[in-house]
Structure 1
């Protein structure tokens, strides 16, 4: 028997996935600054680390897209970005990250990467739009919760 989860907890859960995604983006941005064209990808330790963080950022971003749509949330900017065909490439990229692929240059990775700067800008814009929306939502909810005084709660409520 499953217990119904209130919508507020579902959105807080989505926010948690977004925070994980955003952290991977930040790691990618920091490590990516250390990557140069030489030596080659396989000889450059930072290139491998940057690709790892990029992969987990993109995979996490798709999880956030999936949760957003499942929860039927709405924001004009996010909803417009989610109409892009890039979302399908992001989904396939996520599948490549989280399901073992024997081909190092699997099509699921390469199809997204060869889309180039347009795909990169879309993923960045979507990440920033989710940040704007979810961070504002979380602040509004935590502010509302902090305004509740213990005397306002039912007697059986335990405070953590």
Structure 2
């Protein structure tokens, strides 16, 4: 495991900028929180639901009534797993403040605390990931749900509902 520090590396920052969002639709990104029993609680996000505003900050839009939203509000920690052929990176984060809630959606601001790259050990002989988590069909960016997510990621006010 290689510690890359407390900021997103340039390639991951670019991937999370949504500048090339259509090409990233259909890729799943596990988001792990900690539940009330102190167990890992997984959910899958997409690149549509994540936006890096800078190298130390990721905004995440998830369902406001979900277990992951409750876990983030209560315990405030999350890890994003980017498991893709390009590389495998774990981004450990802490929620900053209360979420911005808009109906069924909640936007959390996640502060990057540490970025770890999972690299093969020498004895593993160059083993690497050949495919990440994918899903189909990829969502259309024109749907009302996608548009609401996209807008909420970019909204700057403190609280909506």
Structure 3
């Protein structure tokens, strides 16, 4: 389904889109477009949603529960960030040819709107106003993830991290 084929009426309340912090301030038409590209999923506790090195196909907007974003190797897994209601993960699904850098696992039963990344990227190309708005929001998510990663590794190395960086 293309970005402009939404035609869903007011169904965004059923998945929590209207109340989701990541989507706050978008118009009804923009919310309907985004909603048309995904569907609600329930992720059981412990489910591996994304693995590092995997090609991500979906973005997830968490509406209930939480997931942990971690750097994982065969010998060590380091938790970087917890993502909960009103937050999102899976932004690499918008980047063609980009593998996932982190592992994501459900910490508890979690509900999310799972959005097709390729369809959302196409929507952003065909609706530049929405595309620019979402790009700014995704960049804030990326910046937060980088900051969380820096903080974890600084603390691991014994470097004191000021509270303003958390």
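All of the numbers you see were taken from the coordinates with simple rules; none came from a lab. Keep in mind the model is a prediction, meaning the values are calculated, not measured. Cβ atoms are built from the backbone, for glycine too; each structure is taken alone.
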- Note on the structure: For distance in nm of label points 7 Å out along Cα→Cβ at positions 114 and 146, structure among 1, 2, 3 ranking highest is 1
- Task: Taking 31 as the value of percent of Cα pairs over 29 Å apart derived from one of the structures shown (1, 2, 3), identify that structure.
- Result: 1
- From the coordinates of one of 1, 2, 3, helix-only ellipticity at 222 nm (-39500 (n - 2.57) for each DSSP H run of 4 or more, over all residues; to 500) came out at -23000; that one is structure 1
